[in-house]
Structure P
């Protein structure tokens with residue numbers, strides 16, 4: 001019986017090929033673990049958002065008195081009453097929606113207490129003039145806005 005010739009194992013091409021294969025396996029395992037970690041984080045966030053969205057809608061000032069301004073408020077449904085400061089409206093970020101470029105419209109709302117909160121009023125096409133954008137002007141007078149509180153640092 002002939003002894004097999006294993007000298008090919010010492011060839012650089014064979015060694016490099018196996019080192020690359022082992023490195024790829026390690027990278028794929030690490031990436032898989034990262035994906036599982038991201039999945040757990042996303043599930044935790046979804047649970048938090050669902051729980052906070054299920055809470056009753058509350059006045060913003062009552063929530064800030066209880067929680068501070070950001071702590072515990074993110075994703076809470078809230079409402080505020082005040083007047084839009086249309087002269088300070090801005091068109092922020094160039095974003096795409098349904099294949100069309102546009103801007104997010106942000107308008108400050110001055111509350112009865114004098115505080116000012118920023119309201120994201122929606123999306124307008126990129127070729128819109130303004131602000132204020134014709135046809136999308138904020139209402140005048142006192143308004144009550146209901147929405148979801150988002151931390152501006154996460155936007």
Structure Q
């Protein structure tokens with residue numbers, strides 16, 4: 001999974017290295033991203049029990065959270081005169097949500113607040129697209145390999 005994080009880091013243009021680790025996480029949490037350390041932590045149970053697609057999705061999702069934090073940093077590093085530019089609309093929303101992040105809690109209401117945050121919606125969408133792209137490329141590679149073997 002470190003290789004995937006390295007690929008995503010490069011693709012997204014994230015300059016700091018992302019480090020993938022494993023640990024036992026809270027029940028219901030399969031992966032996390034910690035901005036202060038640039039660390040993605042994957043739940044050991046997730047690695048042991050879930051499909052490669054789900055694990056790949058989790059890594060891509062957390063990589064996108066790293067990207068979101070870079071966008072927030074860029075926004076905060078910009079002078080006040082530039083912060084109202086439309087290009088920063090999403091970064092402002094990310095900043096607001098990360099400043100008061102809903103982590104899912106233990107009730108259905110808390111989960112819904114977590115699930116429908118823009119930072120989570122966009123990370124899920126990115127991860128779904130990334131998994132599709134990985135498998136499209138893998139399928140194309142395998143098809144090309146099959147063609148070479150039959151020639």
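One of P, Q was used to compute distance in nm of label points 7 Å out along Cα→Cβ at positions 14 and 134, and the result was 7.8. Which label is that? Derived from P, not from the others. Given a value of 63, 37, 21 for Cα extents along the principal axes in Å, for residues 22-109 alone, calculated from one of P, Q, which structure does it belong to? Only structure P yields this read-out.
Each of P, Q could give distance in nm of label points 7 Å out along Cα→Cβ at positions 102 and 126, but the derived value 2.1 comes from Q.
Tell me which of P, Q gives -1.02, -1.09 when you compute log10 I(q)/I(0) by the Debye sum over Cα atoms at q = 0.16, 0.17 Å⁻¹. So the calculation was done on P.
Given that helix-only ellipticity at 222 nm (-39500 (n - 2.57) for each DSSP H run of 4 or more, over all residues; to 500), derived from a single structure, equals -21000, which label among P, Q identifies that structure? It traces back to Q. Of structures P, Q, the largest value of distance in nm of label points 7 Å out along Cα→Cβ at positions 6 and 54 belongs to P.
All of the numbers you see were taken from the coordinates with simple rules; none came from a lab. Quantities reported herein were computed from a predicted structural model and do not represent experimental measurements. Cβ atoms are built from the backbone, for glycine too; each structure is taken alone.
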